[in-house]
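Have a look at these structures, which come just after this line.
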Structure 1
Amino acid sequence: MNNTVIRIAPPATRGASAPDFAGHPGYNRMFVQGQLTLGIFLPLRFYAGDMSVMVGQADLVSEIDRLGFAAVWVRDVPLFDPSFGDAGQVFDPFTYLAYLAARTRRIALATGSAIFSLRHPIDLAKAASSIDQLSGGRLVMGIASGDRPVEFPAYGLQHSQRAERFAAAVDYFRQLLQGTAPTIASSLGHLDGAQLLPKPTSGKIPLLVTGTSRQSMQWLGEHADGWLTYQHATHTIAGPRQLAEKVSAWRSHIPDRGFRPHVTNEWIDLDENPDCPRTPLRGGYVLRTGRKGLIELLGEWRDAGVNHGALGIHLAQRPAQEIIQELGEEVLPLFPSHDGPLPLPQQW
């Protein structure tokens, strides 16, 4: 680890599918073929029953935006299940992203991940399009079928039916964003003679499917605008190599073999010693490392075909502001965010 070699990335190239989101500021800040950008997962501190850990978080998100990170991610956990032991962001993701839209200017605002099998697609599309407009086109949506069984009966839904509801919700959501008065016949509802307002700034909102969301690899290749998968082991090269195989298998199912981005994440405990080796903690759930080991891992992800790495620091020992500053000054310049269309003016 002590002899980390930092390689200069090759020139960026965009793939055949990229023009679908050519006018989308958030997508283009995060994704270019062959390159890796960095994002930060919220919350910045672990919630253990005291809302005071959220105090000042928006100020730090403004600093994350100023430093030039590509994205900030909010988690979607409708109900706290003590058996999971993690309440996630606590705030509703759409409400909080609307608040952060007013506190930031360039950074992409991402959900990680919105539970499409629990909420109705009309409500999802209304919230998403509103945030996209309020932020000037910066919303990128990670979406999922849900992994907390306790939530489904609370919504009056069957956990066993989440795969079908997820696929139907994705289709319904996309139809709502198209045209002025779509006619939709779905198991989730029938629409005729009405339309969704507002529409997204660029006409589309990227949907990055999380895991398989209980869909086939062929479905993922045909329907996902991008793929978000959880990391394999990150303390050795074996994990990124396994991830490379997974990413390659997914991309083989993309019909035109054009570019679609892959995202992964890791919870890190960034040690103040830059030479601290990559060490798994909490059964591999957290990675302790110095910045040299982190840079090495990010390079391995990029070589594996990953286009964006989202880092969570809520379980780290050092103050969040220290970690953000070190990442911004020492790591981010090696994995810079991309130039692209500027967000529309936020003059609401």
Structure 2
Amino acid sequence: MIMAEPELPVLLVDEVGGIFGVLEAHLPLLKKHFHLLTMKELLENKACLSAKVEAIYVWWCRPVVDRELLKTLPNLKVVATSGVGVDHLDLKLIAGFGVRIANAPWGVRTCTADIGVALLLAAARRLMEGCQVATSPHTEYFPCNIIGDDVTGATLGIIGMGSIGYQTALRARAFEMKILYHNRNRRKEDEELAVSACYCAKIEDLLQHSDFVMLVVNLTPQTYKLIGKRELELMKPTATLINISRGSVVDQDALVEALQSSVIKGAALDVTDPEPLPRDHPLLKLRNVIITPHLGSRTHKTTRMITEEAIDNILAALRGLPMPSEVFPD
């Protein structure tokens, strides 16, 4: 007698491929463990398909997991999101439906630290301006007045010394930078010594002494607009603000004012609020700003690691086991 193969659990995704869908390169990996169902397919046949969905994979904040969707899926057991941030999920709402939540923090550590250092270097050495001059059809000679700042020996202040912040500090040590950091919890002494980092119990001390301030915190009610007018005015007028966390960690109106009035020298942002900014936003018109489209974790290796981590979490949840990266509402 030939035994039928067990039916794969149904995993809901926003779409496959396209601008917002899960990457086509990851489909063999996902299809090995799950039957994939897109939001379009679900909406076209709710009556037959809603009860089959056991898991949701949120790729780049999609699909939106709201009350309406949760009420539609009576057998949903887990929501797994790509990346470390969970500010796009209503954790209490999801948990209130008896659904477990997981993120994917491990794969993003090194590549997000890389983008932070890349933005620091680009801002310090005015690479964007230099590229525009070098490639402009109107350039007849290279001007000598594009003068940048030294990174070697400068002071880097890291706000948020979690796994990404620590990876950033490791990279900064290669440039012989002096490292200050502010964190909810102080790192162990041997970890501080490994990167020659000095702990600042008060964020004010870090802001006043740093040539570059890098934001590497999760977005929470406590970090919302953590950097505002007061904090910007504490920074050196020669300092650069770098944000690789979430756009809402910075009061963008205050940042525009600080940049326009030379309260600080510049900013380099991989994140904004919203994303993308409206095309007439003043940040897009300033020469002393670099903005990239949330590239932090977007490498071939990292995106695959994120998907692998999500699969591990989902399978653990469906089997009633501890998830490697479970997130709780509190």
Structure 3
Amino acid sequence: MTATTQTAQERDTDHGGERDSLLTKILVRQETTLVLVMLVIGVFAASRSSLFLSPDNLSEILRSSVIYFVIACGAAMLIIGGGLDFSAGAVFTLGALSTCTLLVNGVPWPLAVLAGMAICCAVGGVNFAVITYLHVPPIIATIGSFYMLTGINNLVTGGSDVLPLPESFQWIGQGSVAGVPNDVLIAIVVGVVFWFLLERTRFGVNVRALGGNRQAAVGNGLRVFRLDLTLYVIAGATAALAGMIYSARVGAGQVTAGGTSITLNAITAVLIGGVSLMGGMGTIQGIAVGAVLLSLIDNALVLASVPPQYNSIVVGAILVCAVAVDHLRRARIYRKR
């Protein structure tokens, strides 16, 4: 065997090893597991109802996942950076009600949207200040914000929905472009922006570093306070945007919208999607799959005439498994180091 032939064989072996390694990485990714779960649920639902695979139903599954996904983008960025926000459901409602109140009083919808977003960004800043300067644990501070904002939402509106909304604003949630619903298009734009921030910018690198090891991040000169503030403001902004999309879809600012269900579903989508509750790890594409999976489970069980109680059982089981997988994944990573 010549040296040239041996070298060629070694190169082929190396390339084969690289391909095997890439395939292994793809197979062990949490998104891959979730896609397989979605396929199993899809086959089950399609076998129970011919409506499942209809274009209208598949579109509805995507639209139902939009709210969870938009909130989850900001929540995930915060968790990856080592923070936590349980006020999202109340901020969701605050953003919707403040925007809708301005709309019914004649404010043009672009200005109303910006004002509602600014209010909720300020809430994120308040959460940051309470956590940072008063040294209140994030889970306590944001749960406290949740209850206070829920009370404020009811006091300001008197418990009544805010309507009617201008058609130009409702088009955001009810219209479509080239057959694709506007809310789905908005979610795609939000997803691309957050993916770019997390994967292709220095900001994303700093967020992962902060969540992975806060003390090391401080030691390396990261502006931790500024980064934390930015992450809490972003979480408030995405919760507000989701509330506005929902209001545009239903044509009213609903006091009963949001709440604990929105908060828990968004956090569940984040964790199921592979974001580590301990910080430092997670992807936007994983969150997207997690959000669609939640919507898919709900849709499939309804079409299969399965009692709604089973929805909670299935989601809870998947959440526990996802967190367990995250624990094993982190243990494996640190063992390698």
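Nothing in this text is a laboratory measurement; each read-out follows from the coordinates by a stated rule. No experiment lies behind these values; they were computed from the predicted model shown.
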Computed 17 for relative contact order in percent (Cα under 8 Å, 6 or more apart) - originating structure among 1, 2, 3: 2
field: For 9, 31, 31, 20, 8, 1 (P(r) over Cα pairs in 10 Å bins from 0, in percent, for residues 44-251 alone, calculated) the corresponding structure among 1, 2, 3
entry: 3
message: Using mean projected area of the Cα convex hull in nm² for the comparison, can you identify which of 1, 2, 3 gives the largest number?
response: 3
